[in-house]
1. Once distance in nm of label points 7 Å out along Cα→Cβ at positions 83 and 99 is calculated for every structure in I, II, which label goes with the largest value?
2. Please state which of the structures I, II yields -10000 when helix-only ellipticity at 222 nm (-39500 (n - 2.57) for each DSSP H run of 4 or more, over all residues; to 500) is computed from it.
3. When semi-axes √(5λ) of the Cα gyration tensor in Å is calculated, the result is 25, 15, 12; to which of the structures I, II does this value belong?
4. So if we calculate relative contact order in percent (Cα under 8 Å, 6 or more apart) for every structure here (I, II), which label has the highest result?
Structure I
Amino acid sequence: MNSTEIEITDLKDKVVNAIKSVYDPEIPVDVYELGLIYDLKIYPVNNVYILMTLTSPNCPSAEEIPSEIRTKVQMVEGVNEVEVELTFDPPYHQDMMSEAAQLELGFL
């Protein structure tokens, strides 16, 4: 791995940690462990792209969660611009949760 790859990996870890500080207000698990993040890319000059979903298209926090993710990721040192795209394809399902989230919520 060259130094640029290491820097991008380090930045990606910091972005994931920022995302993990965002919780769905109705579920005591962070959005990353819930499986709401479908894709995360770091582009040149440290622009961040996040493709995510919500537990339901009718989620009462549909505006707040993506906005909070954008704000927290933007605060990560080294991040330039942040784009958060919302999709419902594929639809969210509980199987997308991490094992830790499933344990926390009593699904395992």
Structure II
Amino acid sequence: MVCPTMSMKELEMWIQAGRPMVLVDLRSRQEYEAGHLQGAVNIPYEELETRLEEIPRQLPCVLYCSRGSQSLLACSRLNRLGRNAVNVYGGLAAYRGTHLLGGRGEF
């Protein structure tokens, strides 16, 4: 299944515009606490399927991880389950915007 994908630059524009979405950081809790994007909730990749009820169905679910591979897998899985999921390619490593809280975390 093809997964809708956006760049970090596009995500930056969504954040700046206040576009309604659920922004999910799929990295570990430690990585999230070390630095994450403004508005992101932390649902580690390994916990995603058991925590789906935390993601509202009516909003796009925008997923990012460290480098983009886990978010692509998660996006594909969520879309197969009928969710409106979007992958951010390149992960947090590709982020160059102004909405980073804390550091970049561990890659």
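1. On the way: I: 3.5; II: 1.8.
Largest calculated value belongs to I.
2. Numbers: I: -10000; II: -7500.
For helix-only ellipticity at 222 nm (-39500 (n - 2.57) for each DSSP H run of 4 or more, over all residues; to 500), the value -10000 is produced by structure I.
3. Working: I: 25, 15, 12; II: 19, 15, 13.
Computed on structure I.
4. Values: I: 29; II: 38.
Going through I, II one by one, relative contact order in percent (Cα under 8 Å, 6 or more apart) peaks for structure II.
Every read-out reported here was derived from the displayed coordinates using simple, explicitly stated rules and does not represent laboratory data. These figures come from a predicted structure and were not determined experimentally. Cβ atoms are built from the backbone, for glycine too; each structure is taken alone.
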